[in-house]
Structure formats: structure tokens, C-alpha cells
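Next up: the structures, one after another.
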Structure 1
Amino acid sequence: MAQINLLPWREERRKELKKEFLTTVALVVALAAGVVLLADRVVNNQIDNQDARNQYLTDNIKELDKQVAEIRDLQKRRNQLLDRMRVIQELQGNRPIIVRVLDQLVRTVPDGVFYTKLSTKGQKITISGIAESNNRVSSLMRRLEASDWLANPTLDKVHEAREFGDQASRFELRVDVRAPAIEEESEEG
């Protein structure tokens, strides 16, 4: 048999395989680096897009917050105007009642009784005055009770006032304001 030396061929084959392996490794590394860079760019692009969307939402939220603040301010103004309108309507509606009540207060004063102070709180009138005698205060209270516009007179204080006479006294009483039944029915109708 012939003797063939295969060592140089094997070494060349090994060199070729080594060269192919290194080329493949280099290609795989280059491809992996390309994939990593591409993935990095895609992720960064998505992050930039999300940041832009978040910024857009933030800007719109700020704009909407301004609009909500304006709406709240307008609602506050509206409520204030409604309150003012309600007060004006109440004053307009109560104007004739006040005149009638003051007229009744004047008509119910008996001789010898003088008012020094009138004050109102809601539907109650507080009357301070001077009377020549306690009988005059009693007469005033009866007249107030008989009035169509006034009810429930309550005597709070009575003090003697000698500077106005021997039997003179200072008094303070409260009386409720009420509309007559005829007036209430016509207002409801």
C-alpha cells in the first residue's frame, strides 16, 4: 500500500474549520450587536413616544385644571348671584309686610305708652319703651294680641322709671310677626 501523509491535509482542514468558525463567530457577534443596537433604538423610540404622550397628557390636564377652576369660579359667582337675587326677592316680597307691621305697631300703641327702641330678628320684633303705668303695658299687649299682623306678645322686662312719673316703668317685650290668614291664602293662590 502506498503511504500517504495526511497530516498536512488535516492541518489545512483544521485551519479552514478554525477560519470558518471565527468568521461565523464574528458574524454572530456582529449580528448580535446589530440586534442589540436595533432593540435599543426601538426601546428608546418607544420611551420617547411614551414621554411625548405623557407630556401631551400633562399639558392637557393642566389646561383642563384651568377650565375646571374657571367653572368652579363661575359656579361660585352664580351661587352668589342667586343668593343676591333671593335676598332681593325676599326684600321685594317683604316690603308691604314691613309697612303693614309698622302701621300695626303705631295703631296698637295706647295713650301713655312710648316706644324707645324697635329691633327685629327674623319674624320677631323686640320693643323697648316707657309706659305711664303697668296697666298701659297690659293694654298694649292686649292690642298687639288682637292685631292681624302681630301675635304672641311676651313681656321680658319691667323696671320702674321714676324720672317719668310715680307709676312709670320701662318695659321690653317681644312679639311675633304673622301675616293674616286672608293674605296667606291669596299669596298661595
Structure 2
Amino acid sequence: MDKSRAEEIFKSAGALFKGHFLLTSGKHSDRYLQCAQVLKLPKFTEELAGDLAACFGEVDIVVGPAMGGMIIAYELARQLGSEALFTERLDGKMALRRGFEIPPGSRVLVAEDVVTTGGSVAEVVEIAKSLGAEVVGVAVLVDRSGGRADFGVPLKAAYTVDIQAWDAADCPLCKAGAGSAVKLGSRTI
């Protein structure tokens, strides 16, 4: 999918915001992509996931971190004919729960809505590898890292964008008195 089509989808869904935001990573930004606005529209989710699914061969399991990765993991798994799992935070760490299992030797694709620093994705990749799985790649709707995120496996994004993010102490919006950063993400869920 070309970048203009992906951007058109995000704009159409009302998923691009400007303001002062607190990201899941703890960083601040003046722009925010709310993938939930895209994922609530099955036609867009199917189109974006179809483009990502075409980048990967046979996959046994698609796993995404809750909350953001759940819907895209499910749709990727549906299109790839594989299982869809999700991880959840337990005592602050990502974990497989609900009886979910990743058998050794499974070909696993990790899915997420947005990657900025990639912390949640890195945790899921490590879980899969620690269980003896072969992680074949990472599929994301949006790569906010500008292509800098590295998980040691192929990373494919439907939309790659380089949006600045700052540590709170260095945030020009905070320094300019723009008020508190708004948290729209789901990390506390």
C-alpha cells in the first residue's frame, strides 16, 4: 500500500489529532494517531491488514499486546488462516493468560497498532522466543519511529511516519506552558 492511501484511510477515519499528548512510552508529542478510529471500521481494518498479511508467508499464530494489538492481530490471523492471541499486562509485564499457548517451533507474527519506541512489541517478541517460537516478523498499522524500531525480525508497517516525540523534561509544549499532556492510549488497561 502506498503511503498516500494509508494516510487517506487515517484521515477518513478521523484518526489524526494535533495537540499535546502523553504517549504510552512516556514521551510527549504534538501529534497523535488514534488507531482505534481506524480499527472500528472493518473495511479499513481489512484493507490495511491485507496489505500487511501479504508481506508474510505461512504463520501459525498472530499475537498482539492488549489493547492496541488485539484487533489487528485478529484480522491478520483471519486473513492468514492462523490463530489469534493477545498478551496482557500482569504485575506490569506482558504475559500470555487465559490459557493461551505458543507451542515450541510455532511460526509467530507479532502485531501492534502503533510503534513509537516499541517497548510492548519487544516484550511480546521476547515472550514468543522464550517459548521456543520462531518470530517471523512484526506487523504494525503505524510505525511512528520513522523506521528506527528494530526487533531483530522484519518490521512491516501499513503507514510509516516520523512524528517527533520528546522526553517530558525536553517537551517544547510543556516549556511553552501548553498545559498538561493528554493521555489517549490504553497502557493502564
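When relative contact order in percent (Cα under 8 Å, 6 or more apart) is calculated for each of structures 1, 2, structure 2 gives the greatest result. Matching task: 2.7 is the computed value of distance in nm of label points 7 Å out along Cα→Cβ at positions 12 and 116. Pick the structure from 1, 2. Answer for the origin of the read-out: 2. Quick check for you: by mean count of other Cβ atoms within 10 Å over residues 36-43, which of 1, 2 is greatest? Top value of mean count of other Cβ atoms within 10 Å over residues 36-43 goes to structure 2.
For which of the structures 1, 2 does the calculation of helix-only ellipticity at 222 nm (-39500 (n - 2.57) for each DSSP H run of 4 or more, over all residues; to 500) return -8500? Considering all the candidates, the number was obtained from 2. Between structures 1, 2, the greatest calculated value of percent of Cα pairs over 29 Å apart is seen in 1.
With Rg and Dmax of the Cα atoms in Å, for residues 100-171 alone coming out at 13.5, 44, pick the structure among 1, 2 it was computed from. It was calculated from structure 2.
Consider the structures 1, 2: one of them gives 0.90 for FRET efficiency 1/(1 + (r/R0)^6) of positions 20 and 68 (r between Cβ atoms, R0 = 30 Å, to 0.05) as calculated from the coordinates. Say which. For FRET efficiency 1/(1 + (r/R0)^6) of positions 20 and 68 (r between Cβ atoms, R0 = 30 Å, to 0.05), the value 0.90 is produced by structure 2. Taking mean count of other Cβ atoms within 10 Å over residues 84-91 as the criterion, the largest value within structures 1, 2 is that of 2.
Largest in distance in nm of label points 7 Å out along Cα→Cβ at positions 60 and 180 among the labelled structures 1, 2 is structure 1. To test your reading of the models, identify which of 1, 2 gives 10.8, 36 for Rg and Dmax of the Cα atoms in Å, for residues 44-91 alone when calculated. It traces back to 2.
Here, each number is a calculation from the coordinates, and none is a lab measurement. Since the model is a prediction, treat every value here as computed from it, not as a measurement. Cβ atoms are built from the backbone, for glycine too; each structure is taken alone.
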